[in-house]
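Participant: Please go over the structures that come below.
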Structure 1
Amino acid sequence: MSNIEDIVVSLEGKIGKLLHKMAVLKQENLKLTEELKVSKEEISTQKQQNAGWEEKYEALKMANSILGSDDNKRETKLKINALIRDIDHCITQLSD
């Protein structure tokens, strides 16, 4: 009978350890999930900031070419022509 009792005690100990390990892993999982959420938010914020800086860079390039910089004149002329076409298209739609 003692042998069965030893086995039961051993099983209870192992089950207790497993339950404790499972609780620890659940806590770690929650922590990692929260860290992942924070990281995703940071990435989203950085993408928005990057897009803002790209817009500012493009505006600066256009301003420089308008002020006489030869580097981006062709690109600026094309952009201005595209804007003029868009305005003409809007005017024709309003006229109809």
Structure 2
Amino acid sequence: MKICLTLYATFRLLAGVKHIMVELPDDASLKNAIDAAAAQVPVLRQHWLDEAGELFPHVHVFINGEDAATLPEALHTILKPGDQVDFFPPVAGGAPPRP
């Protein structure tokens, strides 16, 4: 199956693309998709994965709008054809509140 991964903010700038299409077996997990994307666009590996290949906690991944970290299977959630997977980098800063 093909899964579309959408990159936002600095991840998009680093990769130079908005979307990454990955080809996965039918029983593939989110972790499989992350590994496939990092193999396809190697510059993302150092920003997404630690030396053990685990996703950094500051990388936010959503499956169909739901935070993967809050799903029962988290990174081991099995993907389905048509699932939308979004990657957001950590965000900080902004203007102070107006008086």
Structure 3
Amino acid sequence: MLSDDEISATVLFKLHKRGNWGASHTAFDNLKKGFKDADLGEHGAKRMHKLARVLMRRGWIIPKPTGYGLQVSLNPRQSKDIVAFMRRFFPDA
């Protein structure tokens, strides 16, 4: 099972790889894609939503409510902190 920091770094890295900075968004529900159930543990979807909300409160992920669901992107104003955090787990980021 992955730690909370590992999951958070993976979510940030996924958004970074897709180029979802600022005005480029992706669906909030897409954040949990790619994780195995064993990686997230019991109640994995709830844990993923909780960690994503923590990243939003930290200001690293920007939420954008739409008529078809919540969209998210990385905050370009926090790029140094986000990249530094990702590099702890993904040195090539």
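Just so it is clear, none of the values below were taken in a lab; they were calculated from the coordinates. Computed from a predicted structure; not experimentally measured. Cβ atoms are built from the backbone, for glycine too; each structure is taken alone.
Participant: Check the numbers for distance in nm of label points 7 Å out along Cα→Cβ at positions 15 and 47 across 1, 2, 3 and tell me which is largest.
Facilitator: On the way: 1: 4.8; 2: 0.9; 3: 2.0.
Greatest value across 1, 2, 3: structure 1.
Participant: -5500 is what came out when helix-only ellipticity at 222 nm (-39500 (n - 2.57) for each DSSP H run of 4 or more, over all residues; to 500) was calculated for one structure; which of 1, 2, 3 is it? Could you put the intermediate results ahead of the total?
Facilitator: Working: 1: -34000; 2: -5500; 3: -14500.
Going through each structure in turn, the value belongs to 2.
Participant: Oh, and also: Upon calculation of Cα Rg over 2.2 N^0.38 Å from the atomic coordinates, which of the structures 1, 2, 3 produces 2.65? If you can, show how the numbers build up before the last one.
Facilitator: Working: 1: 2.65; 2: 1.12; 3: 1.01.
Of the structures listed, the value fits 1.
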